[in-house]
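Given below, in the form of structure tokens, are the structures.
Derivation of every value follows stated rules applied to the coordinates shown; laboratory data play no part. Here the structure is a predicted model, which means the values were calculated and not measured. Cβ atoms are built from the backbone, for glycine too; each structure is taken alone.
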Structure P
Amino acid sequence: MNNEILKLEHITKKYPGVVALDDVSISFREGEVHAIAGENGAGKSTLIKIITGAIEATSGSLFFNGRELVNNTPEKTLAMGIAAIYQEFNLFPSLTVAENIFHGRYPKKHGMVDKKTMMQETERILKDLDIHIKASELVKNLSVGYQQLVEIAKSVTRDVKILIMDEPSAPLTEVEVGHLFEIVDRLKKRGVTILYISHRLEEIFTICDRVSVFRDGKYIQTMNVSETSVNELISIMVNRELGQQYPAKNYVKGEKVLEIRDLCTDLLDHVSLEAYRGEILGLAGLVGAGRTETVRALFGADKIQKGEVLINGRKVHISSPTEGIKNGIGLIPEDRKKQGLVLNLSVRHNISFASLHQIKSHGIINMEKDRKASEHYIQQLSIKTPSCEQKTGQLSGGNQQKVVLAKWLFGNSDILIFDEPTRGIDVGAKQEIYRLMVELVREGKVIIMISSDMPELIGMSDRIMVMHNGKVMGQLQKDEYSQERILRMASGIEERCGEVAE
């Protein structure tokens, strides 16, 4: 474990007006799981892109097994055995799972792609990794969690020596995360070096051997995980004191705002729930349980086949997102980049485009109203951006999440749905999102939160509804919470029947 496999010496990467990496020297050992920690903007993504050859360093040297890598490219590094799983999936949605796993290296027979062998080999790989999806399934039909597992399967089937995992557990539930850890451990025993980037600090202390901290583009230090603590690591990462992880709030249940009765879709089976003013209702469940499908149907993104939706005691018909918005529902989706934002448009455009009627005068957009509205929410939510004209895709993950929230606050949404609210967000930005959520419920908003992060689910929810296989298994009050019980219900082992508590 002490054999050095990868070394970076005095690596600097400069962009106009920005130093993304500043004179970084660091090394990695063969067969270790090495965490790279730091807030958004610390330089982690730039580091892994230089290692994989996706971008070129401004200065400095990179050594692999003692040999300097010159004119590095992604093709060269992949051929040498350096692979990466990025936050942004590198998959082809219209191809099958098998075609994605073997893309660029299809098995051939008589000069043609041997589809039978490819399917058989994919089924073997998926079975070996205990991934329960079909080789013939189109990737676009898979949930985000299963797409991540396809990325992992694609990477580990190559003869990798170094595997970089950038937030691999972000879309996964507790069960999938445990399975991911098993895969990481299996690779480590084979001598593979894992560079592991995760904002879930508890994961670092579960599977990593060493952790290196970056801050503002600078390498700070490397520590043995066994010789540090979560609090010390956070302190080094942010270089400032943080308050308690989940903000305290005095929950007082208000009147019933939302009621769903016997909701049915292609994937949901008579789902019923209630939500009250001033509360955060948590939705728990494994991938495929129906959590996201429930809120998408409520928002109007998925077709409701049967059932009723009542808002403030009045039955409403929601057949499209436009209807959902008109009824005061705002959805902060799991995949904010693809479903919540238009990344190549400005912060101003993203905040206002769902509620243009508020800034129109005689059918023409009032640019002054538009600008003032965006600047108001930039200030209110502490969105870090040079101006309201900055392209949203150039903001950090936490600030992008705030822009999505600003869009719905500008639209006067009364029911806010947060689907994986802190996915891919650093520890400091998480606390800001939590604080904003608590402020919103204090103002009387209703929040429905889906989270695969169990401590977050328990720490933020006033009540938890657990789902399994498209059905509601039951609900838990605050004094009934436990990770074990939630997992048993989410796995379909335990069902808690009874009336919804008033």
Structure Q
Amino acid sequence: MKAVSGTLMRSIEASAIQQGLVDSWTLMTRAGEGLADAARELMFDTHTPGSFFAVLAGKGNNAGDGFVAAKLLHEFGLRVRIFHTSPASEFKGDALRAWNELPPEIERRTELHAADLKDTIVIDALLGTGFGGTLREPWLHWINLVNYLNQPTIAVDLPSGLDADDGEVRGGAAVRADVTVTFAYPKTGMLTGRGPVLCGRIRVIDIGLPDETDDTVTRFVPCTGLDDVRHSLHPLEFDAYKQKRGHVAVIGGSSDYPSAPFLTAEAALRAGAGLVTVYVPESMEIVCAPPKALIVKRLPDDGNGVFSAKSAGALSLPSNVSAIAVGMGMNTAEETVPFLKKLMASAQCPLLLDADALNLIAKHPDLLHELGVPTVITPHEGEMKRLEAALGLASGARSRIERAEALARFTALHVVLKGVRTVVMSPHGEYALNLSGSPVLATAGSGDILSGIVAALAAPSDSLYTAAKSGVFLHGLLGEMDAPFAGRGLIADDLLTRISAAFDFVWAGGV
């Protein structure tokens, strides 16, 4: 999937219409249908079946999308009001047609007050991708009112006031949405600057632009969306057996963090690995109840519950191990360095380095010279900064994409730079921004689960880059199974039970 600028999006649509490949009214109708479906989903997610839908409309095509959705919601038997900033006499083209097709029962107003938005789901159809100036009244007041009242909010194509190209807010304010329903392609401004915070969850609606127009997309930001993952994953073959599904080795844990590797291991099992073996220090107490399907092996240590040179001497992985995940809860004791060095030097299959493995590498960058297999590292922002400092790659004012590329090229490793719109970067500069996820994932142990999912996908795969992209997207889906206002009580253990449902969601195409 590609994210395009607002200017390029308008050019793609105009080219398709000019060539007679599709007409503008069909595009608006499909956009409105996708918007109505998303609005109904948000209503059920937020448990507000009695709410009004408040469609806030400007006068352009975004307003037309909102009018089409309003008509459909009304036909579904739901309550809808339209608040429009401009008189009906200013509507033109398809927006005017959509306005004229509204059922007379739908109430329409040109003024908006706080009481009007009580117990509503707001549909922000005020401004589109062409906006780039200063907000005038009443737009500024309406946007500020939406943000102040904090009702569930859906943005149409992108939040009003957000620059579609660079994600800046120059007009004085922008809508803060819970969900952004965007059409055909994400817009680059949704992924940079203020975009990730203001857009919330992103849902991309196929409005039927013919494939031929995709050839015109020469300036874009690569993304990982639902379709990408569905095309990269395949159902299990009917003659599959556990070895064919891959054997993942998870190596980590310490007396300080005894449960972390078991989160990773269970995630790998639930993400499809046929076998998972966990290696932990011998004197580390296991304080959780691992799934019975896990194989647990203890490596001798110095009696303090951390891996050491003694552990390295006893380390011998089976030849059928097809992916290794290392570092979760491992601790950064200096005595662990010889163990990590041997592991990195002796690995014979794809390797994933996370957490304390990365922190030890930041202390001892020469460890990177031991690697001889395809490797992915999964730093969060703090780990990234430590690695950059150790390798002389100062972050400076560079973007997350530029930073991930610099690290990937310098180390010749795949990099998963975690955060809002996680960056997955190959050693050759191929990259994608992840479109899934939610703040629910900002909880202890969430990254351990990501490592398990990626390792499980890497085990039977011939592309570590594809496995990383797919794993990151699936992990993001785990956080999208709660309503935007829910999920505060969710912990990493809960995410494990959702992995199967995330795969089902992908197979079903998001239905």
Value 5.7 of distance in nm of label points 7 Å out along Cα→Cβ at positions 20 and 276 was derived from the coordinates of, among P, Q, structure Q
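Out of P, Q, choose the structure whose coordinates give log10 I(q)/I(0) by the Debye sum over Cα atoms at q = 0.07 Å⁻¹, for residues 92-299 alone equal to -0.33 when calculated.
Details: P: -0.33; Q: -0.41.
The structure behind it is P.
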Computing mean projected area of the Cα convex hull in nm² for each of P, Q, the value 24.6 comes from structure Q
The value 18.6 for mean count of other Cβ atoms within 10 Å over residues 268-275 was derived from one model only; which of P, Q is it? P
Structure (P, Q) behind the derived value 5.2 of distance in nm of label points 7 Å out along Cα→Cβ at positions 76 and 476: P
